[in-house]
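Once you scroll down, you'll see the structures, which are given as structure tokens.
Every read-out reported here was derived from the displayed coordinates using simple, explicitly stated rules and does not represent laboratory data. Worth saying up front: this structure is predicted, and the values here are computed from it rather than measured.
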Structure I
Amino acid sequence: MPLAALAARVQEITALRAANQPTVPSTIGYERATNPFVRAATADEFAARRSGKDSFKG
């Protein structure tokens, strides 16, 4: 995942939330660049990422 794209998206979302503006809907371009679930190449990869999300304790 391109870290620069992710960092830019985090800054954009933070600014939108601070201004009480919506962060959705998004664009396919943003999702492809920053969403690890959309970036999964196979169903198995998606399932592994989902399993990790479902059991994350952070």
Structure II
Amino acid sequence: MKIPKELYDKIKKQIEGTDFKSVEEFIIYTLETMLEDTEEVYLREDEEKVKKRLKALGYI
């Protein structure tokens, strides 16, 4: 995946002194973290919808 050089340079500067060995490693970590957070949020929302529906149907 290509990203603008300015963004690459900004990330490279940001990760100096961290455990990230490369800009690519940081990008992969960031995307994986975002996806995990998104999955969890949707699961909570879905769970609440199911609970409300079950309550409306008299099961809870």
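Have a look at I, II and say which one yields 1.36 for Rg/Rh (Cα atoms, Kirkwood Rh), as calculated.
Values: I: 1.03; II: 1.36.
The value was obtained from structure II.
Can you tell which of I, II yields -25500 when helix-only ellipticity at 222 nm (-39500 (n - 2.57) for each DSSP H run of 4 or more, over all residues; to 500) is derived from it?
On the way: I: -18500; II: -25500.
Traced to structure II.
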